[in-house]
1. Consider the structures P, Q: one of them gives -2000 for helix-only ellipticity at 222 nm (-39500 (n - 2.57) for each DSSP H run of 4 or more, over all residues; to 500) as calculated from the coordinates. Say which.
2. Could you tell me which structure in P, Q was used to calculate Rg and Dmax of the Cα atoms in Å as 40.3, 138?
3. Could you tell me which structure in P, Q was used to calculate relative contact order in percent (Cα under 8 Å, 6 or more apart) as 5?
4. Ranked by distance in nm of label points 7 Å out along Cα→Cβ at positions 110 and 350, which of P, Q sits at the highest value?
5. When distance in nm of label points 7 Å out along Cα→Cβ at positions 174 and 382 is computed for each of P, Q, which one produces 2.6?
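A short reminder: the numbers here are calculations on the coordinates, not readings from a lab. Predicted model, so just to flag it, every value in this text is computed and none were measured. Cβ atoms are built from the backbone, for glycine too; each structure is taken alone.
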Structure P
Amino acid sequence: MHKIRSYIFCLLLLPAALQGETRVFLEHSETLSFDEKRLPDAQILKGNVRFRHEDALMYCDSAYYYESTNSVTAFGRVRFEQGDTLSGFGDRLYYNGNSKLARLCRNVRLIHRTTVLTTDSLNYDRIADKAYYFTGGTIRDSLNTLESVWGEYNPPTSTAFFRKNVSLNNENFRLTSDTLIYNTKTTIAQIVSPTDIYYEDKTHIVSSNGWYNTTDDQAMLLNRSEIHHTDGKYLTSDSIYYDHLNGYGRLRNNIKVNDTTRHISIYGNKCELWEKDKYGYTTDRALVEEWQDEENRHYLHADTLFFAELPCTDTTCTDTVFQLLRAYHNVRGWSDEYQLICDSVSFNTLDSLLILHRAPMVWNEDQQVSADSIVVYIVNGEVDHAYGTGNVFFVKQETQEYYDQLTGKEFFAYIKDGELRQIDANVSAQTVFYPRDEDDDIVGVNKTQSAKVQIYIEDRKIHHILFTTATTGTMYPLDQISKDESLLKGFVWGETERPKSIEDLFSRPDRTVSTATAVSSVSQR
């Protein structure tokens with residue numbers, strides 16, 4: 001019997017408890033009236049009206065209070081307060097105490113700490129603790145202003161979700177997108193759809209995935225994001241960390257750095273850039289491409305590529321800056337005109353010198369030139385001539401077993417229209433030359449030694465050779481000289497090392513002449 005009375009007592013208390021938790025209470029009004037014909041279910045309230053629902057307060061000039069539906073329609077200088085951190089303002093408010101849904105209309109402002117949301121129509125779901133608009137709105141915090149057609153704001157997490165015509169405006173940049181997630185506390189924007197970021201018409205970022213910290217001006221950009229500069233530079237990769245304030249970028253995987261003004265592209269899988277100091281490097285399948293047009297392209301690979309833009313202090317400079325490129329270790333180059341290998345390379349646009357260090361070997365068609373170091377002189381984007389020193393060796397393949405050869409201490413090679421036209425060897429020059437008759441048949445082998453030799457080439461064939469007066473030489477019939485005797489000391493035909501394509505630049509064939517040997521021979525001289 002005691003248990004039954006306790007149960008009945010609890011049932012009697014339960015509706016009152018539920019009613020106390022959900023009921024909207026009228027706390028103040030200067031007047032209260034009824035209009036049974038026009039508003040049969042409403043209490044008509046006027047003058048400093050105040051309602052309370054749980055921890056929320058509502059203020060207005062006048063209101064209709066529907067006690068049966070536990071709802072309020074408020075008019076004039078409407079103010080909605082929840083706790084001490086959230087306030088809403090508008091000309092009209094519709095509030096349902098059962099669903100805990102508030103609808104503010106006309107000149108709406110929602111203030112959460114330092115965040116201000118303005119719109120013409122706003123719904124605030126107190127159960128989900130979310131406010132959302134759908135006819136256009138603006139959210140401002142201490143740093144940024146965001147606009148969109150549709151928006152949602154979550155006060156507990158300070159997170160806003162925007163859709164349609166999204167714009168984030170900052171004193172330093174402007175971001176536009178179709179969809180964006182933004183945190184007003186951390187000022188971090190989550191990029192979740194195609195997005196454009198503009199910096200004072202100087203830099204343009206394109207991304208569809210990543211984040212942007214608008215306070216620190218730092219971004220992590222994924223999914224082949226792009227950065228464009230108005231000076232013609234462009235870069236993209238699978239992952240870009242970009243610190244715009246400090247001008248620093250870190251790129252990873254499938255990198256392309258493009259300079260359309262100077263016709264240079266750099267590729268790799270790891271890259272760091274310092275924009276303010278104008279230098280950077282790339283590694284891991286590092287490749288530089290230089291082009292003048294679609295059919296005239298040159299490629300160079302190395303373990304590491306270092307590139308920089310430096311001020312020009314020379315009074316003869318036509319530009320205020322010049323470009324510097326350095327390639328370190330296992331360098332391999334390829335183009336339709338020439339191919340090369342060496343240990344390292346340096347190039348600058350100030351004097352247009354391409355310097356090949358440590359046992360370089362260069363090919364043009366069926367011709368090969370090697371030395372301890374080679375300097376290539378470039379004029380108007382084309383190779384004009386080259387100078388080599390130390391262990392100079394020129395080889396031209398005549399047949400599968402016969403090679404024209406030239407050695408010396410130094411050489412000068414002259415190029416025209418991408419073809420080798422003349423090569424001069426100085427200091428103890430030696431040659432092996434296979435002359436031909438009128439039917440283009442090899443008639444023998446000529447071995448000479450001279451202080452200086454000049455070889456003239458036409459249509460990729462040796463046309464004639466000039467020697468100094470102090471020359472010794474012997475002409476041998478082919479059947480009276482062995483193959484070993486026909487090869488000069490140090491002869492190497494490095495066809496197995498020669499790059500055959502762009503992809504072949506990344507191979508690592510064994511060197512027939514080691515860089516250590518070349519360095520040793522240089523130091524001994």
Structure Q
Amino acid sequence: MRDIIRGTRRFISGLRPVRVPDAPARAFRDLWPGDAARGARLMGGEFESFGTTHQLNSSPEAVSGWGPEAGPIAWRAAAHGFAWLRDLRALGTDAARTRARDLAEDWLGRGADEELAQAPEVAAARVSAWLGQWDFLAATAEDAFRKRLLIRLAQDARGVVSALPAEAMHRGALVTLKGAIAAAVALEDEAWMTRALRFLPGELERQFHPDGGHVERSPQQQLLALQDLIEIRNLLNGAGINPPGLLATVLERAGQALRLFRHGDGGLAQFNGTREDGAGLVDLVLTQGQARGRAPMLLEESGFHRLQAGRTLVIADAAAPPPARAKDAATGLPRGADRHAHAGSLSFEMSVGRDRLIVNCGAAPGAPAEWRDALRATAAHSTLILADTNSSELKEEGLGRRPERVEQERHEANGAQWLESSHDGWRKPFGAVHRRRLYLAETGDDLRGEDIIEMAEAGARPPGFVLRFHLHPGVTASSQQDEQVVLLRLPSGQGWQLRAKGAVVSLEDSLYLGGELRRNSQVLLVAEAGADTVQWAITRVTAATPGEAAEA
């Protein structure tokens with residue numbers, strides 16, 4: 001106990017003492033379902049988050065799961081944030097409740113003094129999690145344990161409120177604000193609420209573009225940020241406080257923006273750190289957010305496009321990466337909106353009905369650097385890679401060199417849609433610009449593309465490049481016609497084929513981490529040095545014309 005108090009005194013150094021009540025003034029309930037499978041793994045001492053699993057065990061003999069040696073920083077931040085309480089709760093057993101308390105006790109004894117645990121966005125996440133799961137974690141616990149939690153919660157809350165406005169440019173700043181509001185309601189501190197409400201409108205404008213897209217340009221973060229907005233709205237309404245008018249406006253826009261990223265199976269497209277979450281959570285969030293209407297066809301400021309015809313859907317990334325900022329020197333946490341950004345400029349995904357066809361490889365933000373960055377690399381996306389060089393430089397805290405000029409232009413006529421886009425991510429190393437044209441026919445049975453490498457210097461010849469089309473694990477692929485055409489079979493049994501002009505077509509193995517790691521295939525279109533244009537087509541194969549496809 002002495003160590004806990006000493007650590008928290010450092011955290012709130014220079015602040016007046018915090019009033020600690022006997023119980024939170026208002027009962028909360030976490031709105032979001034837990035994952036029982038992950039809860040079962042926690043019962044066995046394993047915590048899975050951000051695509052990686054490490055030990056999180058309360059045994060005194062076990063190595064602490066809270067320190068720098070426990071795992072990568074994103075994984076440890078999630079462990080310190082305690083959102084995993086909902087996964088234990090999903091098990092619905094007394095043993096799960098006991099495990100939650102044991103881990104909380106272990107954190108108080110061995111994790112509370114960690115620098116990362118005291119970072120405002122991490123402490124705020126923990127405040128929200130403890131309050132949202134209070135009846136599960138602490139309401140029936142022994143008085144001494146409950147008192148220790150309340151003391152730390154109050155001290156964390158004081159530090160979170162004093163840190164406003166948060167320095168991070170990403171969603172962590174919104175999490176910090178949400179935690180401050182939750183603490184102000186639970187501990188009935190009017191000064192805290194006044195401070196949080198003063199910064200709320202500005203943070204909403206900083207976090208969301210006018211089109212409703214989140215600043216991180218990640219469908220995953222779009223979903224999580226929408227959850228944050230819903231929780232903030234409910235906290236204020238529950239406390240009898242009228243939310244600022246901007247909150248309702250942003251909430252509506254953000255919900256509509258989220259719809260753009262949904263495939264036919266209801267899950268999210270995999271751009272910038274996103275994993276293939278199930279449709280159930282997305283449905284629940286949209287319902288709670290009261291998001292109505294159809295998916296928009298484009299997010300103008302965010303730069304994502306949706307081409308849709310018949311049963312075919314294409315979701316394309318056609319904008320510059322999110323802005324950067326140096327990481328926090330004390331905690332090592334990234335502060336830029338590009339913290340989860342991938343080098344996937346001009347990549348796209350494609351689905352037909354409920355079947356995903358073309359995908360990006362997924363993400364593992366919490367994995368060791370080598371594996372995490374392999375999934376962030378340009379080659380892990382369905383786009384062009386020039387001279388085996390990423391379109392953006394991958395760094396631990398985000399991106400270094402990146403496209404500075406990204407252009408997009410969209411056209412529609414008679415049900416057909418086409419998108420022209422370009423980026424200059426290879427201008428500095430090679431003096432090259434990548435231009436991509438996508439055309440979806442009005443029937444949805446024909447997607448055509450053209451990829452061009454344009455050199456800035458007259459007479460310069462492009463290096464060799466490769467176009468990659470990663471296939472969803474549910475798709476079976478086979479080479480046809482002297483390996484110049486690849487036949488693609490969807491789980492529904494429907495056949496499509498991909499062919500190209502100006503490149504050699506090949507089929508190779510790949511890996512997919514939309515959820516659990518699975519093997520899949522990828523189609524490669526290889527253009528030799530000096531070539532500057534590749535045309536390709538993905539067309540539906542009908543029973544009447546097996547093996548045929550539209551000319552590229």
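1. P
2. Matching structure: P.
3. P
4. Greatest value across P, Q: structure P.
5. Q
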